[in-house]
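Enquirer: Alright, structures below, take your time with them.
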Structure 1
Amino acid sequence: MKISAFIPARYQSRRFPGKPLALIAGKPMIQHVYERASRCEGLSQVYVATDHDAIFDRVEAFGGKAVMTRSDHHSGTDRICEAAGKVGLAGEDIIVNIQGDQPVFNPAMLSTLLPPLLENSNTHMTTLMHKIQKEEEINNPNQVKVVTDNRGYALYFSRCPIPFFRDRNGLGGTHFKHLGFYAYRKDFLVQFTNLQVSPLESAERLEQLRALEYGFKIKVLETPYSSLDVDVPEDIEDVEKALQKSCPPCDGHAD
């Protein structure tokens with residue numbers, strides 16, 4: 001059984017065209033993500049799944065592995081599914097989905113995703129959550145929140161504050177931020193990408209809700225590490241500051 005990581009990287013982005021190639025501390029963002037993923041123990045291989053020659057060529061130039069995919073995919077998950085088929089993964093092989101716009105994540109986060117899949121063949125999918133420390137993140141729709149049952153399976157993901165504390169104007173207690181890292185077996189990934197987009201997924205623009213709406217369980221693991229997203233060019237400054245603080249450079253950061 002192989003455990004492979006895939007980083008979806010499309011060139012065209014509404015808010016930040018060419019984002020994977022944006023320079024961060026002198027290196028393209030996709031290289032930062034690839035190098036951190038490569039430091040995760042347990043991964044057999046790491047690939048970038050892209051739809052653009054410039055990204056493909058840049059990955060190969062720094063010694064990485066890239067897979068060219070179609071440009072019409074609905075999501076990064078669909079792109080990864082095509083790439084996994086192209087490199088010949090078997091149905092029982094495990095795939096780790098790493099967002100290409102998180103260049104300062106701690107590689108240990110990826111290892112956290114794997115045990116439920118390795119220990120239980122009935123686990124469909126795993127992902128991560130991190131306890132929110134800053135109140136402004138709770139009301140930020142770009143910071144997705146998650147609530148789980150008492151066994152750690154996702155009940156819901158939302159851009160709104162969940163849970164909503166009625167007697168405290170919505171806030172209070174503990175909130176968890178969902179981090180966009182996933183792991184699943186290839187056969188489940190193929191099944192998932194063949195499902196029709198679901199109503200809640202369309203409403204929140206969160207594809208993990210498709211799995212919940214079709215009755216699949218998502219195991220959510222808590223991690224002490226957070227991760228910074230790069231959504232717009234202005235986010236690069238924050239990422240470069242985080243890189244300066246982390247020592248050694250691959251350590252990521254915890255809130």
Structure 2
Amino acid sequence: MKRLIFCILTITLLVAGYSEAAPKGNARQKYLSYQETLEILQKMGIGQGNEISYVKSSPTGDKEWRTHLFSVQQGGASLPLITYVNGRDVVVGILIRDGKLVAPKMPVDDIQPRIDISKSKLSQEKRMTFNANAKELIYMFSDHESSYCRDIEQALPAYSGKYKVIVKHFPLEQLHPGAKEKAVEKQCVSMAKPCDGQTRQIATQIVEEDIQEGTAIGVDGVPFFITQSGVVMHHIPDLLKSKRK
């Protein structure tokens with residue numbers, strides 16, 4: 001995940017606030033079209049070497065600016081590239097006016113990175129599952145020795161939001177020596193008490209499987225959240241709201 005975040009920040013920070021004027025002939029146009037915006041991006045070499053495709057457009061909280069959202073394909077990941085346009089300028093990444101962030105009026109999911117998991121099977125059997133009757137599914141890759149992961153896991157039994165949450169093991173042995181063995185123990189106890197030898201063997205296989213699956217989709221930090229459609233989330237959006245209830 002660190003690599004993925006680094007890529008996103010690179011795209012955003014290197015070009016944030018960059019403004020390129022459109023040709024003078026378009027000065028009276030209310031907003032630049034996404035085609036004109038894409039031409040400017042290509043002219044300036046933004047995203048060079050990666051495929052850029054148009055996703056959607058939306059208004060913003062500032063009537064003088066409109067948003068065009070593009071997707072930059074980088075390996076198996078699709079990274080969001082947000083542009084703000086008026087009649088002649090393009091601002092890439094972040095737009096702040098009068099000390100306030102100008103936000104696009106589009107669902108948060110639309111501006112999250114995505115990973116192609118169509119060829120990756122994320123196993124669900126015998127995993128710790130919370131809010132099982134929810135319609136949408138999100139996976140949480142977790143190291144139970146991480147204090148942040150533990151805080152989230154402690155909140156999950158009371159969670160009743162929009163997601164069915166499946167917790168998968170991703171022990172970071174280099175940071176937390178013994179984390180893998182503790183993950184096996186936690187998995188084993190979740191299946192049977194007392195945890196006997198045969199159950200422990202199955203638990204070991206499950207932890208190994210989770211590590212392999214997480215590595216295959218690029219997980220290298222926890223907690224890591226990804227929906228069934230491959231949208232990478234920074235958190236479970238409505239977990240805190242559910243916890244307050």
Structure 3
Amino acid sequence: MTVAYVAHPRLLTKKLDLNSFDSKKRGEAIEEMKKGVDEAYEMGAKGCVFLSGRDPGKARRKRAREFLVDSIKRICGYAKSTGYLDIILEAFDREIDKKCLIGPTGEAVKVAQEVRREHENFGLLVDLSHIPLLDEAPEDAILPAKDYLMQVHLGNCVRNDTSHFAYGDQHPRFGLLGGENDVEQVKDFLKVLLDIRFLNRKDPPIVSFEIRPRPDEQPDVVIAGAKRVLRQAWERL
């Protein structure tokens with residue numbers, strides 16, 4: 001089994017920020033990520049996925065990105081000191097839910113360009129459920145990032161109805177009334193991944209569902225529905 005490690009809970013539950021303007025807080029976030037790296041190694045994971053900190057606003061974004069790049073370099077260096085592990089930044093929305101610095105694909109690519117100059121074990125993750133929240137299309141999110149793309153997620157979101165129970169980055173099931181993604185959107189996403197040869201038989205990448213069943217939903221049924229959406233999307237390619 002291929003294992004992927006996600007460090008989001010480590011950062012979010014403790015409100016840690018890898019691009020904080022406070023050096024002490026930034027250091028705490030780095031140390032927590034190092035613990036995540038250790039745990040990822042212990043689990044035999046192929047990569048360790050994380051997210052950037054809060055967006056500080058337009059006037060301070062450039063400096064925040066510099067802090068983030070420095071933090072990532074330290075984490076990548078630590079990961080390489082004990083083996084080899086992919087360190088992967090996932091782009092989140094900037095204005096709706098998580099309100100992260102990274103953020104738009106263009107910003108993610110700038111970070112990747114900087115880090116890759118020193119660390120080849122760094123890359124990006126694109127999540128289908130975040131694309132509508134970023135006002136992007138699959139081509140916008142994937143093509144600029146193709147040289148740095150390491151993993152992708154398949155999921156859904158609600159963007160246009162602020163009163164909806166699943167509004168924002170809640171990863172509801174596919175086909176949800178008011179949701180943004182279903183068979184057609186998954187098909188379009190996969191088409192771009194095929195076009196850039198990210199999806200291939202020689203070195204298959206990690207492509208995973210990220211879906212959260214509601215309390216009144218059966219997890220097995222939600223998983224079965226996601227598999228059905230994927231199968232139908234493949235049939236339309």
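FYI, it's all coordinate maths here, none of it is from the lab. None of these values were measured; they are calculated from a predicted model. Cβ atoms are built from the backbone, for glycine too; each structure is taken alone.
Enquirer: Looking at relative contact order in percent (Cα under 8 Å, 6 or more apart), point out which structure of 1, 2, 3 has the largest value. Could you put the intermediate results ahead of the total?
Expert: On the way: 1: 22; 2: 19; 3: 14.
With respect to relative contact order in percent (Cα under 8 Å, 6 or more apart), the highest-scoring structure among 1, 2, 3 is 1.
Enquirer: The value 2.1 for distance in nm of label points 7 Å out along Cα→Cβ at positions 189 and 229 was derived from one model only; which of 1, 2, 3 is it?
Expert: Working: 1: 2.1; 2: 3.7; 3: 0.7.
Traced to structure 1.
Enquirer: One of 1, 2, 3 was used to compute mean count of other Cβ atoms within 10 Å over residues 85-92, and the result was 20.9. Which label is that? Numbers along the way, then the final one.
Expert: Details: 1: 13.2; 2: 20.9; 3: 24.5.
For mean count of other Cβ atoms within 10 Å over residues 85-92, the value 20.9 is produced by structure 2.
Enquirer: Comparing 1, 2, 3, where is mean count of other Cβ atoms within 10 Å over residues 149-156 highest?
Expert: On the way: 1: 12.9; 2: 15.9; 3: 23.1.
Answer by largest value of mean count of other Cβ atoms within 10 Å over residues 149-156: 3.
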